[in-house]
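Engineer: In the part that follows, the structures are each spelled out as structure tokens.
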Structure I
Amino acid sequence: MQKAEAHPVKQIYLWIWVWLLTLTVVEVFLAYRHLAVMTMLVILMGLSVIKAALIMSYFMHLRYERFSLALTLIPMLIICIALLASFFPDSLRLLELRPR
């Protein structure tokens, strides 16, 4: 056990934390911008998928697992995205029902 090996691991986690923090700041910044609803949701969902991939890869250690384990998660990701796409029109309907 050498201490030289511990530093790159801490650096990786620090960089992942910085990226997650940066993506969160971008999401908060976009929340205050007046963009079209569809554009806003697509951008925020894309950023959320990137953040989820970083968290699963590094903090859940899936990056270091066998490739077959990662392949079992891909169908679940597709199902989740399909569920989000099926409930998305309902969220637009609720937007129209909001009092102004």
Structure II
Amino acid sequence: MSIIIKPLVTEKMTKIGEKLNRVGFLVEKTANKIEIRNAVESMYNVKVTEVNTMRYDGKAKSRYTKAGFIQGRTNATKKAIVTLAEGDTIDFYSNI
């Protein structure tokens, strides 16, 4: 449970999921592909055939306020695109 932070539910991931049977997750930065595969298989009871990962650095952000100029960074993240076996699906909307 601690490896998978949340699923990525966007228009792009929905289109990829319908077309290629893939699902996206925001995962822990230190997790490797084997850990991600085991976490998805145990959490959703599906068979994973492939895991692709990508790391994103945090972006520098700045803004002007009444108190003055504020600078900061967004958090660094890691995403995983998981390809499911033929016939397996994950429905994120069933609990709504």
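Here, each number is a calculation from the coordinates, and none is a lab measurement. Predicted, not measured: the structure shown is a model, and the values here were computed from it.
Engineer: With Cα Rg over 2.2 N^0.38 Å computed per structure, which member of I, II shows the largest figure?
Structural biologist: Working: I: 1.43; II: 1.32.
For this comparison of Cα Rg over 2.2 N^0.38 Å, the top structure is I.
Engineer: As an exercise: helix-only ellipticity at 222 nm (-39500 (n - 2.57) for each DSSP H run of 4 or more, over all residues; to 500), calculated from one structure in I, II, equals -26500. Which structure is it?
Structural biologist: Working through the options, I get structure I.
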